[in-house]
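What follows are several structures.
Bear in mind these aren't lab numbers, they're just calculated from the coordinates by the rules spelled out. Only a predicted model underlies this, so the values are computations on that prediction, with no experimental measurement involved.
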Structure I
Amino acid sequence: MKRKTTIAFCLSVIVAVGLQSFKIEKKGTIKHKGDLVNAGLTLPDNFSANIIADNLGSARHLVVTPQGDIYVHLDRPKDGKGIVVLHDNGDKAAIKTSFGAFGGTGIRIKNGYLYASSDRDVYRFKLNSNNEVIDPEHPEKVVGNLVTKRGHRPKAIALDDNGNLYVNIGAYSNICSEFDPEKKGCPILDSAGGIWRFKTDKLNQKQSDGVRFATGLRNVVGLDWNQEDNQLFVMQHGRDALHDLFPKYYTVQQSALLPAECMYALKEGDNAGWPYLYYDDVKHKKMMGPEYGGDGEKEADAKYIDPVAAYPGHLAPDGLLFYTGNQFPEKYKNGAFIAFHGSWNRAPEPQAGYFVVFQPFKNGKPDGKWEVFADGFAGTPEQAAAGRAEHRPCGLAQGADGSLYVSDDSKGTIYKITYKK
């Protein structure tokens, strides 16, 4: 490991190259993995963390009931089961049971049902008065046979208060160029690259039964319904390979840090512009994609919506949660926590991410600079810089007491973060 790389990421303060830079500010006392203080995490003052479960499998999204049960969805079934049920006993969580023959990402609870998605379908399980699944062997299929091809397969989900289910259907392409040789349009947008809306009270729907709620979104894994703004918010994974495909327009450093990972607030009919544009968070502009006539300087058509917030490129935002609890200080109320799974493609820069950030909100909109809230999941700074993270944050959930739960799909670890002044 080169000394300058180690120092740059060890400090985790400044990554600056060429035309793009960003600063990561950390607060609180650094904790060390070796003694497992705060479960090895760096947190703001007066916050603490425990590892309440470990070695569960590829833990993706999760949800916590008022009774303290934790439903964890595994990307791949373990021992034939794709959903693990834990009970939080305070400092530790004991496994109660597991069920579901399918792996996947999305999982939610609403109006007496547990909803869970595979990479192709969305199911629901009826719950009893204690929010326990009544018949785990016989789920009802809400939506089936969704488009699933090659990459960007996870079907993350969200629910509103009006009986609607929102499902990400990721684009099975980086930039659609292989499907659009004449650059006249992206034909896969009719069935992928967006958010589809379905009804929660209707079973056995097909994709064609749903509404393409929003389009022009390459891939969304983190999404949540904002109760304060009554709107769907999503985190998009930005495109790759600007320099590899267009070295005359972009340096390797620019390609390592562009484009931004973007947060969008969506209304029905919105178009975020993929594959025709990307967002440059240094210029604070939507830029025309080089495959579609851009050169790193041309701005994109104004008809595409703007992100409401932007973050450094390639950090992979996989979880989004609006915090509505009362345990944390007032500044966190109705703000957003984002789990960044971490990069693999920021060379020659150090790999980055592997942390949970907090984005302040005011009146239902981002307000102010984001900050790293929980770091250290990766292990040592050298492990993070090399992309060899021990743990990679993926899912976020809020407990009834306002605690924050974070899942890790690398080692199957569940973290519980609490506040006490």
Structure II
Amino acid sequence: MKRLTLFILVLAFLGACNSKSVKNMESDKDNAGLKLPEGFSALVFADSLGNARHLDINANGDVYVSLSRIKKGGGIVCLRDQDKNGKADVIKYFGNLEGTGIKIHNGYLYFGADTVVVRYKLKEGELVPMESQEVIARGFEAQNQHATKPITFDQAGNMYVTVGAPSNACQENDRTKGSSGIDPCPLLQLHAGIWRFKANVLNQDQAKNGYRYASGIRNAVAINWNNAENKLFALQHGRDQLSQFYPQYYTEEKSSQLPAEEFLRVEDGSNFGWPYCYYDPAQNKKVLAPEYGGDGLKVGRCSSADDPIMAFPAHTAPNDLLFYTGDMFPEKYKNGAFIAFHGSWNRAPLPQEGFYVVFVPFKGSMPSGKWEVFASGFAGVDVVNSPNDAKHRPCGLAQGPDGSLYVSDDAKGRIYRILYQ
């Protein structure tokens, strides 16, 4: 009985400490410009950092942000809230590479540059990692599109890396009207999928040492291993320009809504069909791409392609995925998925879409309800006709030790912190 009483007191103390730490933070009066559900508020944790992509947070609350372009001599920004007011007051730039993927794993900071994945040893109590870097995975080809290398880790010592396709639809002449698709597509050998590597083995070459875990994924900037379900999930950026190249099958308005952005549950050996197939949400199935004989209705070989677990509006660019495990937010958010949508560039004549963070409830390894917009207002305008109109564009997501949600913006380099009281 005494042990039970002590346990309850400890839980109450921890809860009080967490509540006190939140109350010490003063949210911005306008919630940093965001529209949030009732009970939520937001503040600007840091601003004007550079082209902030993904981010991760250490157990002590230190925040690490990847940059797609070097700024102040570094491609990683290290941030610390030293006075515990909810905002960064120590900001250091570090590293000589630029990229997107960044994760803390087993005492190291892993960084996914466009052609290599490296890691830096974290020093206990120190904000900035050790300068010497170790190469974990290399041999990735330089690409002029979809070159980012997002990363995630499972619980069995493996690292997963997205290798996007340097192409729209694997045409003989990329993004060219009338150019046929190459069949079979040679890019699938080393691109358009997710590769698995050992997390602690140095100098692994993609072609020699990497394992192609899943294929037929045009580009998955958002990937994450769900530890509760022990499964890999990702979101695919769908192909572009259907009406531009095949006006006989697609109107401009129809093309602006095709194909869906796909939420994928990724198994060993999954094949989601790119470049031969795309997902049509109106028909609720995958259909054959026009470069390979499709007309918007034919299914053909796509009957054997793996389907998504959920579909999102076309061209909205899902850029990060987080399964929420914290205790700050209400119970409905527990183990559900937050997804950051970077926003579209090619939905004309319709307004551009995205520029928000959505929430998907989960039960086990499948969505248990419809998706909903959780945080909006990043763009700063009601209607986005051009992506350049958007003041901020969500890119990365991370969960703080207290359960708060961090969102990065790669347009102005802002980091948002979302709280619930």
Structure III
Amino acid sequence: MEKRNVFDVLKERGYIEQCTHEEEVRELLGNESVTFYIGFDPTADSLHIGHYIQIMVMSIMQQHGHKPIALLGDGTTMIGDPSDRTGMRSIMTFETITENAENFKKVFEKFLDFSDSKALMPRNSEWLLPLNYLEFMREVGVHFSVNRMIAADCYKNRMEQGLTFFEFGYMLMQAYDFYVLNDRYNCKMQFGGNDQWSNIIAGVDLIRKKTGKQAYGMTFSLLTNSEGNKMGKTEKGALWLDRNKTTPYDFYQYWRNIDDADVEKCLALLTFMPMDEVRRLGSLEGAEINKAKEILAFEVTKLIHSEEDAIKAQEAAKALFAGGGDSENIPTTELTKAELGESMTVIDLMVKASLIKSKSEGRRLIQQSGVSVNDQVVEEVNATVSEADFDDGKLMIKKGKKVYHRIKLV
């Protein structure tokens, strides 16, 4: 059976948002093994779910015979990308940036085959840090029109708040990355999130102006729900890929609890499941759609963490919803008898377990009957628990309809 053009695969699964020279790109991807790149600025110590979309694209591209470059933007991180931001990125030390990049590498290695140079992971500090300012401006800056740059969305959105010259140079740096990768590795395409369109176009133009060669760009949909809001935000912040920042159980629960309308889209974008099966699961209705959500949660947790983590998270969720609650995999906070003392308020206990960000949030939840202890709704804002409330040293708090947390007395 003839292998499908990866462009059609990406389009069918809902990844592609914008593309330069669509017909040429499709033809190129169908006729040769193309080297392409996606840049990742290591601004945090973990990747989040928004990056995962792009990792999936790299993996699908590699499966179809193309060569990914996962560019670690340790050099550009020292400036900061103004795209989709309302303020200037905080300045980080190069040591911190390097540590973050090492964490990114571990995730890429799960999804991409780097053996025999089938994929590459260079760092742009290699060519950005030695740059001479005057030479760079003569070689690269001369090809950029300030009028066109400030018309780009990534800059236009920041003009009112104030845009530093420091950040203004980001587009030149990213365009130069594409130019260098094109020169060194014959990299013909740059991919990125939809907020990167202006920067990608800048790179395509720079390569054409300096070499006369044609390069291409493609952007991907940001992960949004059926109402157009960005997905991947939890009460604790971003949905991280690092288990120390978002536990496999919390990660699983996020996908298990998404809206019915988002199931098919998430299965298509976040798993490798065949599209016939994605469509079948997405069309389920009523109680049946919950089975599709369980499959989604299991598959994504397995890909990001491991099959063992996915099984544990699934068992923990089933134990809770069946009322058993004895699974060892339920999120747990240990509390010493000294910390508990004679008693402790439920609100303080929730703060200790990181279930709420503030005591005022706890008071509001209790007033709305949104907190239960051992299946009993907490009715008083100042309600307390004592050692007598712990059954075999354990106590269960439920926040809202879906968040369970066990307190273990030690």
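So the values come out like this:
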| read-out | value |
| --- | --- |
| When percent of Cα pairs over 26 Å apart, for residues 73-200 alone is computed for each of I, II, III, the largest belongs to | II |
| Value 1.13, calculated as Cα Rg over 2.2 N^0.38 Å, assigned to which of I, II, III | III |
